[in-house]
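Participant: Structures given as structure tokens follow.
Readers should treat all values here as calculations from the given coordinates under stated rules, not as data from a laboratory. Because the structure is predicted, anything quoted here is derived from the model rather than measured. Cβ atoms are built from the backbone, for glycine too; each structure is taken alone.
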Structure I
Amino acid sequence: MKSPGPLAEGETGFDQILGFTLPDRHARGRIVRLGPLLDTVLSAHNYPPAIRHLLAEALVLTALVGALLKNDGSHLTMQAQTEAGVVELLVCDYRAGELRGYVRHDPERLASLGANPSLAALFGAGYLAVTFEIGASGRRYQGIVPLEGASLAEACQSYFAQSEQVPTLIRVGVRSDATHCVAGGLLVQHLAEGEEGRSRLHVRLGHPEWEHVAVLAGSVRHDELVDPALSLEALLWRLFHEEREVRVEAIAQLARGCRCTAEHYRSVLSRFPEEERAAMRGDDGLITVDCAFCSKLFAIAL
């Protein structure tokens, strides 16, 4: 497969997410393609290929699910974890178009798995936790499902089926080499008896409307999701051109959203008792904080 090559910051079609609805089918969806943003996030650590692919997929999923939230300060965190897996922690979050992610893993154990380890090999008996923090109300809720299936996308589909009871189809494609990565994703949901924003009634996987939409959306190919020559709008047209109406809207231009600052860490550390802060200080009297998301070091005087 051809290398994705370097991508220009702000290039049309990259690092953006679109929303769409199929009113006649009571369905809604999100479609995203990541490019320069993805390279920036992945460059924070020297991830091996399998972990780069895993984190790219997780960032696409986080963008797709996070963009279902209203832009009112709401926040989504997606976390995959296990007690004894090769991947010790995977965490991504999304807020108002800002995206970040990080993976902690055991390099030696990963090397023993070969070039293309399965999800089960990476996580063992892991779980996926999806946490929503609703900005307007301050309400927080979480759904947890086992990390089962061939991919994170399948586990995320299971989350919607088990925790939200919403028929959902998700497809993700990733293309990368040692230095550059492109990833794209499509999420489609059935909101039976009402469009987005209205109540969901009689939702079921066997609904004829959903079966029709799932067939169309499920025909998307991985190479289409990552093809820089194919705009997101053109891809939606390719999938749903037989529908009477497809409504498309720009949700967000995405950016890396690491929120680490010296002021933030100083505020956090100030909440610790002085005896604990004393134990954290180095010989220079400073507390050094390492941001896992972007690998920046902050020397805090406190």
Structure II
Amino acid sequence: MNAFTLEALVEEFLRYLQVERGLSENTLSAYAADLRHFVEEVGDAVLSRELVEQYRLRMGASDLKPRSVARKVSALRMLLRFAYREGYIETDFGTGLEAPKLPKRLPKVLTIQEMENLLGFPENNDPMALRDRAIFELMYACGLRVSELATLTLQDVDLNEGYLRCFGKGSKVRVLPIGAAARRSLETYLHQGRSLLAASGSGEAALFLSARGRPLERVAIWKILRKRASEAGLAAPPSPHVLRHSFATHLLEGGADLRSIQELLGHASISTTEVYTHVSRDALKEVYVISHPRALKT
């Protein structure tokens, strides 16, 4: 076996995830926090199956939520698989390490009417309103993650052809069609809003700009959505990811097949996309209960 310390092993694993797997900074930060928690808990102890299982038992008995425990177990299993593959340990101690069973969480979605309310901006030439409407239209039309939206540049959008290019997880590139409504909102923003915002900045190439002409950051997009959702009268402010979930669910309910939705969302596995079939079934059941003359009869 190669000589190593746990702390050095974790740092090497994180470099591997960054360089070879191309994971985002947010994902890397999550892995780093979970694995450094393991290092802090076990200290300088020799890595062994007993050590790993005792750590798992302590987490299960702690105040950590099951989802947090499951995430830490997953990160630890990946670290141990990496250590075994690279020759640091002779046995993969993570094999068989069980995570707590978690109930499947269905994604929250907006109804079509709620989306219409959110997108019902007053007709005016306010550059901020033009920008915000274009943001929401584009997220809903393309199923974009907030990180993908925040990194879009002017060169990533082709309004003549009606497509945009975005960089997803692991720097994977997707080319997505832009629907007619999103296309109109984006054209209006570019012609009447962005130039005014850019005038106060330094010639940034980012597609969406702040009031100071700087690239709009992810946190700012969250705040904008919360503000606009409140103005639209939505009961609970949605996260940007809810717009992505709504995109997928409404496509499925409209007749799109799962494989196409998988490609549009940029999911590596079809099983990730299949969660939307459960959402669609729930909506179908509601329609059935309301519509069928004997659905509520006992």
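Participant: Assuming 150 is volume of the Cα convex hull per residue in Å³ as calculated from a single structure, say which of I, II it is. Each step should come with its number before you reach the end.
Facilitator: On the way: I: 150; II: 191.
This figure was derived from I.
Participant: If we compute mean count of other Cβ atoms within 10 Å over residues 140-147 for structures I, II, which one ends up with the highest value?
Facilitator: Max of mean count of other Cβ atoms within 10 Å over residues 140-147: II.
Participant: 0.95 is what came out when FRET efficiency 1/(1 + (r/R0)^6) of positions 60 and 148 (r between Cβ atoms, R0 = 35 Å, to 0.05) was calculated for one structure; which of I, II is it? Spell out each step's value before the answer.
Facilitator: Numbers: I: 0.95; II: 0.45.
Matching structure: I.
Participant: Could you figure out which one of I, II the value -17000 for helix-only ellipticity at 222 nm (-39500 (n - 2.57) for each DSSP H run of 4 or more, over all residues; to 500) was computed from?
Facilitator: Matching structure: II.
Participant: A value of 16 was derived for relative contact order in percent (Cα under 8 Å, 6 or more apart); which structure in I, II was it taken from? Show your work: numbers first, answer last.
Facilitator: Details: I: 24; II: 16.
That value comes from structure II.
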